[in-house]
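In what follows, structures are represented as structure tokens.
What follows draws every value from the coordinates through simple rules; no lab data is involved. Since the model is a prediction, treat every value here as computed from it, not as a measurement. Cβ atoms are built from the backbone, for glycine too; each structure is taken alone.
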Structure 1
Amino acid sequence: MQENQVTMEELVARLERLPLSGVHKKIFSLTAVGYLFDAFDIALLSFIMPALAKELGLSPVQIGIAFSVSFLGMFVGALTGGMIADQLGRLKVFKITLLLFSVGTAATGFIHSYEALLVMRFFTGLGLGGEQPVVFTYVSEMMPSEYRGRLNGLAEALWGGGMLLAAGVAFFLVPAFGWRSAFFAGVAPAFLVWFLRRDIPESPRWFMIQNQPEKAATQVRLMEQKIELELGTPLPPARPMSKISLQTGNKFGILFRPLYAKRTVMLWILWFCLMFGYWGLNTWLPTLLKQAGYSMYASIGYVFVMNLAWIPSGILGSYLADKIGRKTPIAVYLILAGITSLFYGWALAEKLPVEIMLGCGTLAVLFMAGAYSIVYAYTPENYPTEVRGTGTGLANSWGRIGAMLAPTAVGFLYPLIGLYLTLSIVAIGFVLAGLAVALLGVETRGKNLEAISDDRG
């Protein structure tokens, strides 16, 4: 059979037989590193906000609004980025998102007014929001089922790397060169990644649903040739696959068809509550620690220590995703994140010894990281290729709504009801997210994407 006549079943079978190789690792590294910049940007703003707020004379409400505007940009980016990725391809999104981030971040270092800060935060958020859902959609489509959860989880673990990088930049650069220098530091590596991404291939699965089987077959053939050259042996024959059902019609309508409606509702609740809880806590951490009596640099150091747990926990979560499954670990992690966040709020509000505060905060971060590492793998798995970008982007955009509301909500509630009650409300978000997965989620471990799409369990 000619390559331009390849069927979806043949294509998926050839992709799934591929062992994890240097080809996959290159694709993964150049794609996933973009996620590091998401964490770097938001964490950096959190760390330098006390200094920035002092220079611009910002109130707590204005600080909250600045964070919320960042998430508004991310919301618009996630909403449109996923749609563009389904219509025009995954790579077209990759070509513009890091460029937007780079320009917005650099420009933030030059602002001198609150209004300019809001404009640049929206612009930067637009790039980051469009990047994130497409990263995990693309990784899911390019990696064999056996490694899909692990690799998406490892991509998410880079979040911890971004947090640590931001803390290091804020700690070492800001005292010597001022808060503006911190924004300039993230521009060069982002441009480098943008340049290197030119060589990664488009998703063969996406080519197939665009009715371009010849391009899909070419991409798979090139991957096979490179992997055979790397291994020094021919690849094993592809296993026959059952008929794959293709979805047609309005993309929003597909998300709410009987097979996918429950998944869509579950993912929207999960993402909204998860990000409301996470960002309600983390965008305010340095400021809340400072108001609890710690210096700005001590606050940065404490947040740095707590986030050291992110990377190993993310790696463990990604391992559990492929060994145990997605559904149960996500639910357990999130409920435990809610409980430990309550204890952290109590320790902070009561000004308990630093060791107790750090212990509770570290545990909360550990459970958040474990959940996030699986959620990002889990979300694109729930949808067929035809709407994977759209579905993932919409779920992520609901998360951005939660993230957008949370900083302002904390800034509003904190003066009215106090620190502990405010953080208690934030912590409930994690518990609700965990319950949504436990009650409405489906298990996706060990199945190829097309089998999950047809799973009615």
Structure 2
Amino acid sequence: MKNKNSLKSTLAVSLTNYLDAGAIVAGASGLTLWKDYLGLTEGDLGWLNAISANCLGAAIGAIIGGFLADKYGRKAIYTYNMLVYMLGVLVIMLATNFPILLTGFLITGISVGVGVPASWTYISESSETQNRGRNICISQMAWGIGPLIILIIGTILAPATAGSNTGGVAFGFVEFIANIITGGEAQGAELNVFSSRIVFASLFVVAFIAWQLQRRLDESTEWIAAKKNEKQNGIKSKSVFSSFGALFSNKTCIKSMAFLAGMYLTWNLVCSVMGFFQPHIYETAGGLSNEMANMFAAGQWVVIIAMTFVCSLIVDKVNQRALFGFGVSMGVIAWLIIVTIGINSMTGLVVFTLLWAIQAGISVQTFYALWASELFPAKFRAAAQGIMFFVVRGLSAVWGLSFVYIYGEQGEGFTIAGYIMMTFFIISLIIGVVGAPKTQGKTLEEITRERYGEEI
């Protein structure tokens, strides 16, 4: 029964990952439509990426949500956070100028950041020792399903592109909705952007469902036990911000954060850029059509979901250090191939996409989420994740803005950027393989006692 309840909790919480990745891809898929409608510049698009769920917005939310989850409980996050997400999505849906659109991206990003540390923590704390890795992988599978569904919805609702007389098979529905709302006055770019508005509306619906499920979850027994222990020992509950000092005064916590943040950051610098700009890269540097680029993206996410499922079956049974090394190595090889063969080669693109999908399925993020929820005691668990997520997503925002200038307007700097990406992945590989903890097969309580002693 416990295992069944663990799986139900995992599925409910995993919707946070669906909405995280879904928001990123929804924003990316509609960039051109919003650019045409609002007359945005390339710089404006860069800022949308920088403050979104992909980067800075999530960073701000994570530093807040991590400490709130440790002080007030994981359930407190699930009771209110999806309401913030729905507000952000609603603002995007109704945006009529760039400041409003930017505000919507920021609010949505903050909500994503608030939810992620609590989600990974809750999944780990509600899992049994023998399926902790599996449940984390299931959560990551939702991270793959979100973009796939968003891409499908975006494709069937797409307006006609330049040089084409037809749009998606369901663009008539977009016209119907637009005509109702505008009284039939929407034309051109104003009409086309309704395709993106409806895509975000689908996220609003999923967020509402997630809120209904998540707010009914029981509080984490690990968190309850930690708070009970503090009360029994006469430990006064610290303010949210004073918890920073307690966290950074523990050498074991500092070492764990340095290891995990280093591993995750060097991976995420690459993946955050690819998550937002990959179709654009395929079109500009690779010379693919928009339709072909989207086809590659959709196929990639199918492979990612399949590989994540495979990972969920084996992650608790095989050597995790070896599995981690295999996954990241696929990413290194993918970049090596694309920068040597060339992105203009169809063979190179196909092989790159396949290997990139394999590494994303056996993802650094999976191991980061697993190890981050294992290496800290319950009293610091979400806060530590919040700090690391803040650092990673914040620096990813800076790198995303820098990448555009290295890459160039039409991808003329792709090779240089590719070598930088490969270097980041090699660093992540080394850090992860060398520092991989020996936590497999141990309860969270056993791990905490081994690393921190009895008094933590």
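Kindly point out which one of 1, 2 the value 29, 11, 4 was derived from, the read-out being semi-axes √(5λ) of the Cα gyration tensor in Å, for residues 289-328 alone. Can you show the working numbers first?
Working: 1: 34, 10, 4; 2: 29, 11, 4.
Computed on structure 2.
Taking mean count of other Cβ atoms within 10 Å over residues 201-208 from the coordinates of each of 1, 2, which one would give 19.0? All intermediate terms of the calculation are to be shown ahead of the outcome.
Values: 1: 23.5; 2: 19.0.
It traces back to 2.
Output the label of whichever structure in 1, 2 has the greatest value of distance in nm of label points 7 Å out along Cα→Cβ at positions 25 and 345. Walk me through the numbers before you get to the answer.
Values: 1: 4.4; 2: 2.8.
Of structures 1, 2, the maximum of distance in nm of label points 7 Å out along Cα→Cβ at positions 25 and 345 occurs in 1.
Computing distance in nm of label points 7 Å out along Cα→Cβ at positions 145 and 169 gives 4.0 for which of 1, 2? Walk me through the numbers on the way to the answer.
Working: 1: 4.0; 2: 2.2.
The value was obtained from structure 1.
Here FRET efficiency 1/(1 + (r/R0)^6) of positions 17 and 337 (r between Cβ atoms, R0 = 35 Å, to 0.05) was calculated and came to 0.40; which of the structures 1, 2 was it taken from?
On the way: 1: 0.40; 2: 0.75.
Corresponding structure: 1.
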